[in-house]
Structure I
Amino acid sequence: MSELEVQPPAESVPGLSQLQRVTNTFAAPSKTFEDIKRGNRSWWLPFLIGILIGYVFFAAITVKVGWSQVAENTIRLNPKAEEKIAQQTADQQAIAMKFTQYSVEGGFAASPVLVLIVVALGTLVLWGTINFVFGGKATFGGVFAVWMYASLPGIIKTLLGTLVIFLSPTPETFNLANFAPTNLGVLLSPADTNAALYKLACAIDFTTIWTLALMAIGIAIVAKVKRSSGYFAVFGWWAIIVLVSVGWAAAFG
């Protein structure tokens, strides 16, 4: 009898439940992504968890801050926007404030649809990058599932943001653009800091980097390429997005 242990074919390996994949995303991410590679691509549980936590955050803002206050804070913390609105008539200012309030509040209310759209578009970009640039063999569904599970660290930021809302005695200090102490931006004042520098500081966020690392590992596994290829694909696109957003803030922020 051979001393080498015979490994069962991938098809005979029992699949993980979605709850197991969620747990392993934090404890043993490779197990989750290997399971996705075997064809177990159900993604609705991390999606529902994210939406549920998001609506808890939405409720906290509604009860403790108020969306009219959110709109006022958003404009006040943006010097150029505040300067522009100050030059308008009282009626124009009221319209601008209502537009800001309803657009932000409506975006939160429609978050399930918006999340699916963003994930689908992002998946398409990463799927094309890992396959056509790095020679991978990933499926669209596999990359989509990886994205959903890799996004789970984001719930930590949302929960921290909810806690901040309930602990803060002053709704006037709430900043929807940077609502949790997870990045370097919390060390700076958005009203007194150069817009480009502030945008860059906010981008250096530990939950974002955690998510990106998980995504890089995941797409490398499902695409059957080297880990380095996954990191180059994911962090390369992130760097481009950050540079564009910083450049935009420098020009128009």
Structure II
Amino acid sequence: MNEPWNLKSEDSRQPDSLPNFIIFCEDEVSEPIYLKYFETPLIKVNPIKKQLSKIDNVLKAISYCIKIGLLDPACESPCVQDESTHVWCVFDRDIEEDQTKIPIGHTSFNESIKSATASGLKVAWSNDSFELWILLHFEDIDIEDPLYKNRNRYYERLTDIFKSLPNPNEDLIKALRHASFNYKQDCKSENNFRSVVRSEIIKNIHLAIERSKKVEEHFSTLGYANHEKAPCTMMHHLIEELLEYGKKEIGT
């Protein structure tokens, strides 16, 4: 497993002179590939793969920060102490199929966000999954439709969208040859996510940010606990910060 304390620079830049985004990703493919796109000569973006979800993700991030001296565990109110290092936790609610496990899943989700914030870490969570953020690059969502509280709906919509894309590239054409094509099965591999999904959605980054903000604003007035905010994602906060520091020119 790629441990966060074994980060390596992939180029000749001087790491200490650049803002460094260390991002603990739940996913092994989609999130790291998507986020790496935002690295520029002005910032380093280090997505750490397979860091699990909810409290496990946050505890890994806190342990890393303590190990490299960004957090002092002896302080009553520990806080990240290096302004040039930005530590983010990216994870999903991932609603459980076993109904008996849902209450503790809600608690784990809420407490994870509280623990990260108390330690000065930032969280870009999605409820129910990261694919909601992908979907927002293409269309608005119906917040009142209960189907959008579950990732299965995102997969269904993304499947339909990619089936009907104009001018599909070679990789998508190859995937569409299978009658059983669906987003979850065919677009989450490393090659297809990079060449099919990321290449298609990047041009719509600002639309996704606007749509995501509208959803957040909707829930901000209701006094809900975080697990009740569904469908909702906070990915736009991370992306806006990456764009602010990295000055990435979208579409290049």
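Read-outs: derived from the displayed coordinates by stated rules, not from any lab. Values in this document were obtained by computation on a predicted structure and should not be read as measured data. Cβ atoms are built from the backbone, for glycine too; each structure is taken alone.
Can you tell which of I, II yields 10.8 when Kirkwood radius over Cα pairs in Å, for residues 92-131 alone is derived from it? Intermediate results must be reported in sequence, preceding the final value.
Numbers: I: 12.1; II: 10.8.
Source structure: II.
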task = For the read-out mean count of other Cβ atoms within 10 Å over residues 60-67, a value of 19.5 was computed from one structure; give its label from I, II.
result = II
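Quick one: helix-only ellipticity at 222 nm (-39500 (n - 2.57) for each DSSP H run of 4 or more, over all residues; to 500) came out at -21500 when computed from one of I, II, so which one is it? Don't jump to the answer; show the numbers that get you there.
Details: I: -21500; II: -11500.
The correct label is I.
Ranked by mean count of other Cβ atoms within 10 Å over residues 52-59, which of I, II sits at the highest value? Could you put the intermediate results ahead of the total?
Working: I: 16.1; II: 19.9.
Once mean count of other Cβ atoms within 10 Å over residues 52-59 is tallied for I, II, the winner is II.
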ask   = Here relative contact order in percent (Cα under 8 Å, 6 or more apart) was calculated and came to 25; which of the structures I, II was it taken from?
value = I
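Of the structures labelled I, II, one was used to calculate semi-axes √(5λ) of the Cα gyration tensor in Å, giving 29, 24, 16. Name it. All intermediate terms of the calculation are to be shown ahead of the outcome.
On the way: I: 40, 20, 16; II: 29, 24, 16.
The correct label is II.
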message = Going by mean count of other Cβ atoms within 10 Å over residues 68-75, which of structures I, II comes out largest?
response = I
